[in-house]
Structure P
Amino acid sequence: MNQEQAMFKVGRDQAGKRVDVFLSQKLTHLSRSRIAKLIEQKKILINQQTITKSDTLKAGDLLAVVMTDQEDQPVLKPQKLHIHVVYEDEHLSIVSKPPGMVCYPGPGHHSGTLANALLYKYKKLPGFREIPRTGLVHRLDKDTSGLLIVAKDEHTHTLLQGLFKKRLVKKNYTALSAGLFSEKRGRIALPLARSSKDRKKISVSVNRGREALTEFRRIQSYGSLCSLLDINLKTGRTHQIRVHLHYIGHPVVGDRQYGNKASLKIAKEIGIKRHFLHARKLEFTHPVTQELLRVEDVLPPDLQAGLDNLARLVQK
C-alpha cells in the first residue's frame, strides 16, 4: 500500500480556523468525518505534534497529513472529452469550461471532470500531490461556464499562482441578475465566509469573513425583470459573485442555491436550466513571454438563447 504525505503551511488569513475546517477546504476529496478519523489515527500532525479536530491554527503552523488508503488519494484517469481551447502556447493554454462539468474529482464526480480531460489532452501536466488539479491555476463552479488558465509546466504554474495572489489577472464575467439596477456602475465590498448554518453555502460575514470585492457595470436592462451585467471580479472567493448579488437583492437568474422565487421564475420562462454566469474575459501579462494577453469567450448557446427569449418576453 502506497503512502502519501501532504504538507500545508498556515497563512495569517487562515489563523484561528479549526483544523478539520481548514483541511476540509484543502483536501476537498475527503469528507469531514474522514479527516476526523485521520486525526484520531494520528495521521495528521501540527508541528510534528498530535492534535484534536477542534484545535485551532496559528499563522506559521505546519500541518502534515499522511494518507495510506487508496480512497484518500483519488486516481485521476485520462478521459477523451471535448475541450475548447481558446488560446495556447508552449507554456500555458486557456480553455473554455462547459457548464455542468466540475473542475476536479470529488465526491460524486470521480470521472468526467475537466482534470480528466486535460490529462488526456496533454498527457502530463503539473499538479498537487494532495489534489490532482493537473495544471489548473483557478476554478469555476460546476454550472458556471467560461475561461480557465492551464499551466503546462511547474515553473509557469508557480508564476501564474503569483499573478493571482497579487491580483494581476483581470477576470470579467457576464451575469444576468434579477431586477432593475438603477445605477450604471457599482461595487460590492462585503467579506465572505462559509455559512455556519449550511456548509455547502457561503455567506456575508463581517466578523469571520475574508475580503471580497466585486465591481459591476450594467450592460442592458430588460424592463424591470433583469439586468445584464459585466462583472469585474477583484477577489476570487468561492461563490463570490452569486453571494454578493444575492445579498443586495439581485440574485443571478437561475441560481438554485442563492436565488429567490423571482429569479427562478424568470429562468424557467426564458428556458435557462442553470445559473446565468459566464467567465467571459481574462487579461494578464504572460508570466514567461511578458506578452499582454486579452482572451475572450463567446456566450454559450444556452445563455444566448435565454437572452433572445428574454428580449422577446419583454417586448410582449
Structure Q
Amino acid sequence: MGFRFTLRQLQYFLAAAEAPTITAAAKKANVSQGAMAEALDELERLLGSPLFVRRKARGVFITAYGEALVEHARTVLAAADELQSFAAGRGGIGGHATIGSYTTLAPFLLPRLADALAREHPELHLDIVTGSGEAISRSLREGRCDIAILYSHHLAAGIDVDTLYSMAARIVLPAAHPLARAKTIFLGDLAQERLIEFDVEPALSNTRKIFHDFGIRPRLGMKADSIELIRALVARGLGYSVLLHHPPGDLSYEGIALAVRPIRGLTSFTGVVLAQAEAVHDSPRHRLLRQFCLKTLRHPPAVCSTK
C-alpha cells in the first residue's frame, strides 16, 4: 500500500479516542492543539476515511471506522514498545506501560511498584490510572491498561488474575469509643450506631455482604468515596466504618485519634489480585512486566490484617 503513517500519529489518535475534546487529547499527549489536529488530519488523509466527527462546543466523536482502528493501533504501539525493549539489549522493560489500580489500593502498592520499576527498568515510561473496580476492569478489557491491581470480589468477565495476598476487613472507631478498648469487636454491638459507608464498588457491596453474612442490618449513616474523609468523619464521632486497607498511624487528617479493630467472628478474607485482560497481547515484554509486578507486590503492606 502507498500510505505511510507514523507511530506518533497513532499515539495522537489513541489520545483523541480516549479524550472528550482535541484540547484534552493534546494536553494528555503534551503537544499543542494545532499539532494534534494536524496529525489527525494527516492520518485521516492517509487512511482515506474520517476517524472523528468534530463539532464546535460539543467535542469530538469517534466514527465507527475509528472505533475499529483503536485495537489495531494499540497492537502496533505495543509491538513498537516490544521492539524498543529488544533493541535496548539488556532484558529490560522499555517503552510505555499503563498500570491501573482500584482507588484505595493505589497508595499502598503503586509507590512500591513504581520505585522498583524506576530502579530496575529505567527505560520504561510508566503511567498510573486509578478508579473503581468496574472502571479499571473496563480499561483492561479496552486495552487502556496493561495490567491492574484489584480486589478479587465482583471481578468482571474477561479478566485473568493472580492472587497477591488476602486480607480481612476491620472496624474503624473514634479512639474514645467505649468499644475501642476491646481487642476484637462484634458487629452486632454497633448495630444501633451509624455506619459510614465507603461508596466505591466493589467495596460497598463487600461491606454489605459482611453484615448480611452476620445477619445484622446496620443503621446507615453517611457515604463517602474517600477513605481519609471516612476516617475523619469517624474521628469526629459521626459513626463507625468497616474498611479493608488502613493507613499507618491512628490519627485522622485533623489529628484526631482513631482505633482500628478486627471483627470478631469474621472468617472471610478478600484477595488482592494482579489482573490482566484475557485477550491481552501475550508478548515476552508483557510477561516480563507481569512477573515483575508479581515479585514486587507479593508481600502485603505491614498495616494490613492478612490471611
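A short reminder: the numbers here are calculations on the coordinates, not readings from a lab. Here the structure is a predicted model, which means the values were calculated and not measured. Cβ atoms are built from the backbone, for glycine too; each structure is taken alone.
Of the structures labelled P, Q, which one yields -6500 when helix-only ellipticity at 222 nm (-39500 (n - 2.57) for each DSSP H run of 4 or more, over all residues; to 500) is computed from its coordinates? Among P, Q, the structure yielding -6500 for helix-only ellipticity at 222 nm (-39500 (n - 2.57) for each DSSP H run of 4 or more, over all residues; to 500) is P.
State the single structure among P, Q that was used to calculate Rg/Rh (Cα atoms, Kirkwood Rh), giving 1.06.
Working: P: 0.98; Q: 1.06.
The read-out was computed on structure Q.
Taking 1.00 as the value of FRET efficiency 1/(1 + (r/R0)^6) of positions 205 and 269 (r between Cβ atoms, R0 = 35 Å, to 0.05) derived from one of the structures shown (P, Q), identify that structure.
Working: P: 0.55; Q: 1.00.
Corresponding structure: Q.
Identify which of structures P, Q gives the largest calculated value of FRET efficiency 1/(1 + (r/R0)^6) of positions 101 and 181 (r between Cβ atoms, R0 = 35 Å, to 0.05).
Values: P: 0.70; Q: 0.50.
The structure with the largest value is P.
Identify the structure, out of P, Q, from whose coordinates distance in nm of label points 7 Å out along Cα→Cβ at positions 157 and 173 was calculated to give 4.4. Of the structures listed, the value fits Q. Looking across P, Q, the calculation of relative contact order in percent (Cα under 8 Å, 6 or more apart) that yields 13 traces back to P.
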